[in-house]
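We did not get these values from a lab; they are worked out from the coordinates using the rules stated. What you see is a predicted model, and the numbers here were worked out from it, not measured in a lab. Cβ atoms are built from the backbone, for glycine too; each structure is taken alone.
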Structure I
Amino acid sequence: MRDVTTRPALLSDLPRLAEIYNHYILNTPITFSTRPSTVEGFTEWFEEHSDGKRHRLVVALEDGGCVIGYAGTGRFRPKEAYETTVETTIYRSAECTQRGVGTLLYRALFELIAGEDIHRIVAGVTLPNPASVALHERFGFRHVGTFTENGRKFGKYWDVAWFERPLRL
């Protein structure tokens, strides 16, 4: 892997974040979004994932400063009692899979939230996705259940495996 660094995401990263995400919308069942995101539409999402406390967003940058992936934490559910549970999101550019970028992103993300008032971290993984399952297990997530056929995309129903871990392992 070339020299890759991480940093908190900036508003100026939005076009590239949307580009990365749109690849998965258009070409994979990994996200259940079905319409490409605009930069303007991604702005609210960005703000929800970068409050500087529980909700953080980090990017991975390759040599010349090009964003090649991102990871973040966001609200799990809107009711107040869920405030200490966050849900993760992680995406890499299509050219940067299987290169350790996900590991680098999760390591940076979990270091950023280490001192926050978070009790549980959860993640949903559309199946099949062995690379994402392996990444989550490597970071101490354990499988807690699978919703079967709960999302339809590309004319097919997909399962979603759910994982959780405490903030502090």
Structure II
Amino acid sequence: MIELKNFVDLNAEERKMVLTWRNHDSIRTHMYTDEPIGEKEHETFINSLSGRNNKQYFVVYKNHAPIGVIDLTEITSESASLGLYANPFSDRKGIGRIILRALIRYAFETFHLSTLHLECFEENEKAQALYKKFDFKEIKRMIRYERPIICMELNREHSAS
């Protein structure tokens, strides 16, 4: 069973867990901001999410075990940008597929969005392969923070999830 727990509803232990994941080397290298995040900055960020409709972050649980984080940002009535990362301490296979499927369902079924956007570092071939399995299409390439980026999108009517 898949459950999503909003960051604003996380207890202190869960918040610390997310911070530990986010600061893990394997996660940071795929973020625009790859510097470690402090506890105060992390708490300020989570508190800033309360009551916001344009940005939501969730811990994904499968059978009550935390397996990853998903987010929707720049949410409008039609579209949103997405992000995700798996629990870096898990050796479980297929987590990326599980959390991406949960994110797509949430975006299309709960928010009734028609389009999802994402940006992926060009060198992150593993993430690109995952997105392509879910029918995300490359729409452009650009440079951001001096790194090559691939922009992709998924339209609800083309969603395979």
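Worth pointing out:
- Among candidates I, II, the computation of FRET efficiency 1/(1 + (r/R0)^6) of positions 105 and 129 (r between Cβ atoms, R0 = 25 Å, to 0.05) that gave 0.75 used structure II.
- Comparison of I, II - label where FRET efficiency 1/(1 + (r/R0)^6) of positions 17 and 113 (r between Cβ atoms, R0 = 25 Å, to 0.05) is highest: I
- When mean count of other Cβ atoms within 10 Å over residues 9-16 is worked out for each of I, II, structure I gives the greatest result.
- Taking distance in nm of label points 7 Å out along Cα→Cβ at positions 41 and 145 as the criterion, the highest value among I, II goes to I.
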